[in-house]
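A short reminder: the numbers here are calculations on the coordinates, not readings from a lab. None of the values given here were measured: they were computed from a predicted structure. Cβ atoms are built from the backbone, for glycine too; each structure is taken alone.
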Structure 1
Amino acid sequence: MHYRPLGDTGIDVSVICLGTMTWGEQNTREEGFAQMDHALAHGINFLDTAEMYPVDVRPETYGHTEIIIGEWLRERQCRNQMVLASKVCGPGHQHIRGGDCRFTRETIHTACADSLKRLRTDYLDLYQLHWPDRGWTDFKNLGQTGEIEDTGADRAETLAALDELIQAGKIRAWGVSNESAWGTMDFVARADAAGVSRPASIQNAYNLLNRKFEFALAEIALRERVGLLAYAPVAAGVLTGKYLDDAHPPGARNTLWPSNTRYFDEQAISATRAYVGLATELGTSPEVLAHAFVLSRPFLTASIVGATEIWHLDRALEAMDFKIDEDLQARLASLHRRYLVPAP
């Protein structure tokens, strides 16, 4: 396993992070335990979760993923071996704090306390703002084209609340997620001016079908040491090719919840077919190629692998030994230009 620094925090994390959003919905408690055992045995020290998990998000299962992780940490007695990340959700779900999930001091402190209780721990290593509360959305958009209705909390208050949690020892570092270049740099500038901790990471989607991160955020990640925690490295399973030709594999995420259309327009399907074909030509599985691409990025801190089966995690581990040479890099660049961000 390889490890990289989490910003300037002094924390080193495995380049593969175990994602957890299926535990309590697609995966049982026992399956979640098995995945965490397997990850730990292979040197993965980084777990990422969120208060709103599991997905599909609904009141009946709210917080169940954190509960499963907390029970595992208690039974295995391995809290000091793990880097544990969670998130406070932004607005949009009426069953979470009555729908008022702006990043106020009260919201952040309450959400953190509840997560710590479910996770059976005194502290989080990384606490993330799950998505912006200010009317900006990163999902499915190539960029902002209209006016932003700024309905979020005062950002100075948000920053102060996070610093209070750090000073109280309840979190060690904080980060952003599904964030824009402006939002990231605004927090960096505010933190520097206030003399408090900067965001240590940014968790955004990044994969062969969605390289939007490179347009503006990659330079920020490199220059400001706000490294990428890449979620959906195989595009929610799409880059495996399992959905091609209108296939609906039993138990697969998009079979269960077909409303997730992010990776399924005509251009994305054509791009997927091209990447799957390239992997076949190279004699490897398409998911190994997809994982290897993400792992090769210089602005990456960790790639978040959300596995429903242990062998899914094994494909990511296998990708660590798959080398992308100059010729393959050029071929991937050519496909990128042909299919430019088909699934933002």
Structure 2
Amino acid sequence: MEANPIEHRQPLDDTRALEQLSQQVEGIAHELSKTIVGQEEVIEQLLIALLAGGHVLLVGAPGLAKTLLVSSLARSLDLSFHRIQFTPDLMPADITGTEVLQEDRATGAREFRFIPGPVFANVVLADEINRTPPKTQAALLEAMQERQVTAAGRRHELPSPFFVLATQNPIEQEGTYPLPEAQLDRFMFNVLVDYPQQHEEVEIVLRTTSDQQHQPQPTVSGAELLQLAGVVRRIAITPALALTATQLARLTRPTDAAADGMVRDYVRWGAGPRASQYIVLGAKARAAMHGSPVVRREDIEAVAPPVLRHRMRLNFQAEAAGVTVEQVIQQIIENVDRSLESGPTSEQLAKVLRS
């Protein structure tokens, strides 16, 4: 008898696992609130990426507590944490580690020994990642993608779980080195950190100018985090929503037949298949955080902007017309249903699911 093509996509029936995940996420958010005021959407996106096992690029003006947010998140987790301040003179070995020649005092024998760099931690804060040259930025590429470092021809596994949370200042671009598209694609989310509301800024001032300092306490261990990631993978998604997620990525490509006029006029190139994967995975994590055993349409729409915004490159016409990536993404989200009307039939989709 033929197997059901969507049998493995049935809703997660472990209610206890979902409840535990929601409680632990709430615990992390509570600890973060001890040092971070507001920024609820930013924190939610960080936690989604954390549960999905993805890396995050935080983009915002100076003084918006991007570094404090990452360090506070690390403190709220029982994980090792290293901060790397990226500078123009930083070398690749300063990140990954290096081989040193050591002598055994007893025998006089000499051998090379690998000294791990700061990338060997569960949570790595790459502060101002665009301040260092491409050669050093590339040293992070293998670590982010392969979860390993190669030194002197030997591979060294990174600890698990492993997250790179990078910060970037979008305002001051003089003397910076923009990240290449290949490395940008390694980040699951591009999270925008905006200015706080007035009441939030007042609370920030009152907190930071008093003599009372509150530090987050560890709430989740590495083993527990990996277990939560397993729960996220078991969240179900319907074929229709999976199709919507892939179509969102496809509509960013000006060469796609379903792309609308705005994309064709203003986008140089769009997102690749990795975007579709991250939209689905991020939607699963968000659904789990909200206690849902299945992905909902709102989950797809919520994670699409941080997944897509750094995977699209606008052309000169867009800059001249004042068109932003956010406007293009919003247009794509609004038009995705209409574009699916001429998409693959249910029979074609079922055939893909059975393969």
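One of 1, 2 was used to compute log10 I(q)/I(0) by the Debye sum over Cα atoms at q = 0.10, 0.21, 0.22 Å⁻¹, for residues 107-210 alone, and the answer was -0.44, -1.14, -1.20. Which one was it?
2
Taking FRET efficiency 1/(1 + (r/R0)^6) of positions 123 and 171 (r between Cβ atoms, R0 = 30 Å, to 0.05) as the quantity of interest, name the structure among 1, 2 where it is greatest.
The structure with the largest value is 1.
Once relative contact order in percent (Cα under 8 Å, 6 or more apart) is calculated for every structure in 1, 2, which label goes with the largest value?
Evaluating relative contact order in percent (Cα under 8 Å, 6 or more apart) on every structure, the highest lands on 2.
Comparing volume of the Cα convex hull per residue in Å³ across structures 1, 2, which is largest?
Largest one: structure 2.
Who wins on Kirkwood radius over Cα pairs in Å, for residues 203-330 alone among 1, 2, i.e. which is largest?
Max of Kirkwood radius over Cα pairs in Å, for residues 203-330 alone: 2.
Comparing distance in nm of label points 7 Å out along Cα→Cβ at positions 275 and 307 across 1, 2, which is largest?
Sorting by distance in nm of label points 7 Å out along Cα→Cβ at positions 275 and 307 in descending order puts 1 first.
Given a value of -12000 for helix-only ellipticity at 222 nm (-39500 (n - 2.57) for each DSSP H run of 4 or more, over all residues; to 500), point me to the structure among 1, 2 it was derived from.
Only structure 1 yields this read-out.
Figure out for me which of the structures 1, 2 the number 18.1 belongs to, where mean count of other Cβ atoms within 10 Å over residues 139-146 was derived from the coordinates.
Computed on structure 2.
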